[in-house]
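Nothing in this text is a laboratory measurement; each read-out follows from the coordinates by a stated rule. No experiment lies behind these values; they were computed from the predicted model shown. Cβ atoms are built from the backbone, for glycine too; each structure is taken alone.
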Structure I
């Protein structure tokens with residue numbers, strides 16, 4: 001049986017004060033949708049156009065479970081998670097070659 005892969009990702013504004021956590025089976029396309037105003041209304045409203053974190057999962061169901069977990073985290077915990085792999089909290093979109 002083939003399992004669909006997935007990503008959990010975190011988008012942020014330029015000041016890193018607001019985060020959006022999402023899950024997708026196609027990270028490159030989903031980020032493109034966000035930056036072109038076709039993604040979440042929340043992302044658009046708060047101008048969360050920088051990709052600051054993402055995780056890959058072999059199974060989309062695992063990505064969904066992780067998304068639910070992260071959405072319950074305090075802001076400071078999310079910052080610590082992001083900084084554990086992206087110390088300066090830079091925009092990582094260039095890694096996706098959009």
Structure II
């Protein structure tokens with residue numbers, strides 16, 4: 001179960017590392033849906049070998065071992081960061097003021 005403190009830090013623009021099995025999946029949170037209801041999810045995006053990969057994680061999933069939030073943005077102007085899919089890494093850093 002994820003603590004309430006970490007749930008508050010998981011918001012669009014945050015850099016997270018999700019431990020589901022042996023290898024963690026690290027990336028940028030681009031969406032958080034349905035608050036903290038039983039069906040709540042968050043979407044993490046990263047680029048692996050030049051290909052964009054997104055994973056949708058249920059917040060109340062028993063398979064999630066641990067979540068580390070490495071950085072959380074001061075202010076993001078959008079609730080869903082879907083524009084990240086088409087933007088370059090330098091443009092994302094410029095828009096969000098975070099280092100990728």
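A value of 35 was derived for relative contact order in percent (Cα under 8 Å, 6 or more apart); which structure in I, II was it taken from?
I
Assuming 2.0 is distance in nm of label points 7 Å out along Cα→Cβ at positions 25 and 89 as calculated from a single structure, say which of I, II it is.
Values: I: 3.3; II: 2.0.
The read-out comes from structure II.
Consider the structures I, II: one of them gives -11000 for helix-only ellipticity at 222 nm (-39500 (n - 2.57) for each DSSP H run of 4 or more, over all residues; to 500) as calculated from the coordinates. Say which.
Details: I: -11000; II: -3500.
It traces back to I.
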